[in-house]
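There are structures below to look over.
Since every read-out is calculated from the coordinates, none of them should be taken as a lab result. None of these values were measured; they are calculated from a predicted model. Cβ atoms are built from the backbone, for glycine too; each structure is taken alone.
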Structure 1
Amino acid sequence: MHVRTVSFDHPDAVKLNDQVQLEYVERYGDGEGDATPLDASMFVPPSGLYLIAYDDQDRPLATGGWRTQDENPEGYSDGDAELKRMYVIPEARGLGLARRILAALEEDARAAGRTRMVLETGDMQPEAIALYTSSGYVPCAKFGHYREYESSLCMAKFLTRP
């Protein structure tokens with residue numbers, strides 16, 4: 001397994017994003033998936049990063065990215081990086097891919113001068129909640145596109161000492 005930096009509009013990123021959107025629809029039954037506005041420019045270093053994990057046959061298995069939030073201050077703190085589109089295809093779950101991508105994203109955000117990683121997930125994603133909790137994330141004030149939704153859970157982890 002190897003992890004590569006790709007653009008958010010790379011064909012493999014689009015494919016995995018489509019798959020995670022279908023999973024959101026299945027879990028939340030809302031028919032829309034995650035409507036948070038995103039575009040490829042948000043994940044260009046040093047203001048962000050997008051990663052895909054591939055197997056030995058070059059098949060995309062997992063994805064994740066971070067973006068700065070300096071231009072979107074409502075609910076964010078100065079120096080925040082926001083985790084987006086963490087996803088592992090069903091047949092590759094349990095292999096530690098999400099944890100590996102999360103660690104790489106945290107390290108990159110730290111190296112880019114970000115002080116805190118924040119994320120929004122939902123209460124119908126217990127696997128994600130378990131990953132983030134076991135990785136040191138704690139609940140924080142709600143932010144972002146879904147901050148008014150009861151099912152929205154926001155978490156944060158300092159990347160440097162506060």
Structure 2
Amino acid sequence: MITRHSLELALPGASIGAVAGAVAGGLTLFAGAPTGMAALSALALAVPLALFGGLYGVLLGHRVFRPGTFGPVGLYWMVAFPVSRLVQETLYGVGTADGVLPFLAYQAMVSLGFAIGFVWMHERLMPHWLIRRADDNPLAADLLAVYLRYARMIQARKGARK
């Protein structure tokens with residue numbers, strides 16, 4: 001069962017996913033799509049990316065992922081991003097005209113770029129959110145401690161090089 005504490009951990013990732021989906025979907029306006037279709041495209045991508053982004057935050061809080069690692073997160077988005085795009089194309093577009101498998105394979109390749117940006121944004125937003133929620137949320141306090149240990153380790157490595 002997902003608790004309020006877990007949902008609070010989901011908020012930064014869900015926000016990043018929603019904004020990324022809305023912006024990417026909104027770019028269809030520049031491609032000449034009518035406003036209504038562009039709005040549908042933005043919504044059809046923003047919702048699944050927000051759900052997967054939020055799930056990432058919950059999994060991070062439950063120690064499935066670790067801060068500062070990319071490999072497992074890249075694999076996560078290699079599945080989540082193509083599924084999100086498939087939902088968008090199913091509801092809006094014609095991107096699967098060449099077949100679903102080639103479409104998913106291409107989206108899996110593109111997903112690594114998305115994953116890099118997502119992790120970069122998440123690593124910058126999540127600690128600030130955890131500081132705000134740590135007093136009321138034991139999961140946030142625990143995850144904040146993990147981030148602080150990671151930051152100390154990185155700082156010690158930089159100090160050893162100098």
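General observations
- Origin of the value -8500, where helix-only ellipticity at 222 nm (-39500 (n - 2.57) for each DSSP H run of 4 or more, over all residues; to 500) was derived from one of 1, 2: 1
- Origin of the value 17.6, 57, where Rg and Dmax of the Cα atoms in Å was derived from one of 1, 2: 2
- Distance in nm of label points 7 Å out along Cα→Cβ at positions 28 and 100 - structure with the largest value, from 1, 2: 1
- Origin of the derived value 3.1 (distance in nm of label points 7 Å out along Cα→Cβ at positions 60 and 116; candidates 1, 2): 1
- Comparison of 1, 2 - label where distance in nm of label points 7 Å out along Cα→Cβ at positions 36 and 68 is highest: 2
- Taking mean count of other Cβ atoms within 10 Å over residues 12-19 as the criterion, the highest value among 1, 2 goes to 2.
- Parent structure of the calculated result 25, given that relative contact order in percent (Cα under 8 Å, 6 or more apart) is the read-out and 1, 2 the choices: 2
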